[in-house]
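All of the numbers you see were taken from the coordinates with simple rules; none came from a lab. Everything numeric in this text was worked out from a predicted model, so none of it was measured. Cβ atoms are built from the backbone, for glycine too; each structure is taken alone.
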Structure I
Amino acid sequence: MSNTVFYQLDITIHEGTTYDKWFKWVVDDIPQDLGGVRGLMQVRSKITDENPLIDLPFVVDPWVADGTSGIYLTQVDGDDAWQIYISNNDTTGICEMHKDIPGVYNLFLYNADDECVLKQYGTANLIAAVARPDPVI
């Protein structure tokens, strides 16, 4: 059985823009091996909401700019890391009422035995875009 590590970090996602951040798991200055690890993440306006605003799967393929939104495993300075990538296509129109959403998120990393080894969580502030879509005439 695995011991789950909990990591709280608040994030900010701007409507209509790309969110792209990577994270290393370091214990006592030693980067952890993420071989065989997979992840998933959901953003909700409230923790009790049944349907997520953003639902990110684990993506096996290497990350490419303007590619598929998801959780990727990557290398940063020769160390394993996970990457949260949300394309602008998946953030456009997310603040339907043109109001900021003080949401929440959970990201889980699972090992090869499907045990949760890390839970990253916190507030996900969704910031509404200033520009409005052109009116339909």
Structure II
Amino acid sequence: MKPFNVVDMQIARNPVARAIANKALDDAVKLFQMRLYLLADGEHCESDAVAATQVLAVVSEALFLAGREKTPEHQVIRGALSCLVQLARRGFTWKAVDAGAIDAALSRAVDLYKSMKAQTINMAWANVMATSRRLAAEKDAA
């Protein structure tokens, strides 16, 4: 699953191009949501977890940047991120009980993504990637 591409200014300003980008994201997330329910308990799912975390982290950061961090949607996304953190702590060993929370959050994330300004999403993406690079560097230094 390739959840996000940074939306360049041509797409951000072109409603047709933005609709195509939204549809691609929607399709990728729906396919991933179906996969959530097909994962067996105990299955290793690192790449799936990383992709879901990326989507949810970017939308969470975008909500924060937009001053919407106290909304119910954001709470659902934070709950799913908590599930994904626990998944990582388990060595990316899947538990089916987490599927519902992650599924609900991904649905909300796609809807929110479609309604947010491209500039906000781009800034959120940049912030999440900068944090990811910083954490990787800290891990490598340890």
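Some observations on this one:
- Which entry (I, II) yields the derived value 3.6 for distance in nm of label points 7 Å out along Cα→Cβ at positions 51 and 67: II
- Comparison of I, II - label where mean count of other Cβ atoms within 10 Å over residues 59-66 is highest: II
- Which entry (I, II) yields the derived value 16.1, 61 for Rg and Dmax of the Cα atoms in Å: I
- Ranked by distance in nm of label points 7 Å out along Cα→Cβ at positions 27 and 43, structures I, II are led by I, which has the greatest value.
- Identity of the structure behind 133 (criterion: volume of the Cα convex hull per residue in Å³, for residues 75-114 alone, calculated), options I, II: I
- If helix-only ellipticity at 222 nm (-39500 (n - 2.57) for each DSSP H run of 4 or more, over all residues; to 500) is computed and equals -500, the structure in I, II: I
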